[in-house]
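Values quoted throughout were computed directly from the atomic coordinates according to the rules given, and no laboratory measurement underlies them. These numbers come from a predicted model, not from an experiment. Cβ atoms are built from the backbone, for glycine too; each structure is taken alone.
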Structure P
Amino acid sequence: MVELRPVTKKNFEAIINLEVSQIQQKYVASNLFSIAESKIYPECIPLGIYVNDTPVGFLMYAFNADDESYWVCRLMVDRYFQGKGYGKQALKLVMDEIRKRPTCNHIKLSIEPGNMSAQKIYESLGFKKTGELVEGEEVMRLDFDVED
């Protein structure tokens, strides 16, 4: 059972000690950097990804007032817990949360070019590339159905 929990004093150390594989480090900022970023940009919501009380990953999302969109800013699963579907399940949870917002009809995220494993996960959930680049990363967008 995957759940998302706020990053607190109690779980801070465990969350910042999670790591992706060496090859993946070029694709995602460290959790420590992301948590620090959330203190400077309070619209960023940092969350630990947990399975049975074990921290297995990190996710951060935010509302961007400039383009009036919710963005998934970070998603990582610790190298020892990858390949089990935890990242995808965590993303579904945050998508469900964002979908509840009355004026929200889509979610955006961005990926480093060449990060095919992330792209596959996002595409499997309905995200599509927009052709936009933000800070050198490719933007992907998921539009919610009108009846949602």
Structure Q
Amino acid sequence: MPDSYVFSEQVGHLLRKAYQRHLAIFQQNVGDSQLTAVQFVTLCALRDHGASSLTELVKATAVDQATIRGIVERLKARELITLEPDAQDKRKVVVNLSASGAALVQQTVPCAATITELTLSNLNPAERVAVLFLLRKMIDDPQA
């Protein structure tokens, strides 16, 4: 039985390889060599949801708490976001998109569309619909 398990054919390995390919395409085409995919997603979440706590960013981006803290620090260092204490709870930090962060998102969105196109380039239109449908289905919580 152990011989029948081929790690390179397992879903986790294939998803990881596909994601690694996507990240390589992202870095080659993003237009800002300092911007990572997860930083871009964080900026997009702020654009879409407005001022957010770290907990809200974790929920919106599916990035863990420790990682989001580092992302926020790097985005703040580049002045792409601002941080302020929460009006109701001074222990909480509210993250907001700065003007330069909003401009970077707007400038990067066309690149992001190209990145998506390149990531899916090996698939025909029906396969693209199917893979996106199946990925969404895989991440849905059957208990919800």
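Quick notes on this structure:
- Across the set P, Q, mean count of other Cβ atoms within 10 Å over residues 9-16 reaches its highest value in structure P.
- Structures P, Q were shown, and percent of Cα pairs over 23 Å apart at 32 was computed from P.
- Origin of the value 0.3, where distance in nm of label points 7 Å out along Cα→Cβ at positions 57 and 121 was derived from one of P, Q: P
- When relative contact order in percent (Cα under 8 Å, 6 or more apart) is computed for each of P, Q, the largest belongs to: Q
- Kirkwood radius over Cα pairs in Å, for residues 49-96 alone - structure with the largest value, from P, Q: P
- If helix-only ellipticity at 222 nm (-39500 (n - 2.57) for each DSSP H run of 4 or more, over all residues; to 500) is computed and equals -7500, the structure in P, Q: P
- Per distance in nm of label points 7 Å out along Cα→Cβ at positions 33 and 89, the highest-valued of structures P, Q: Q
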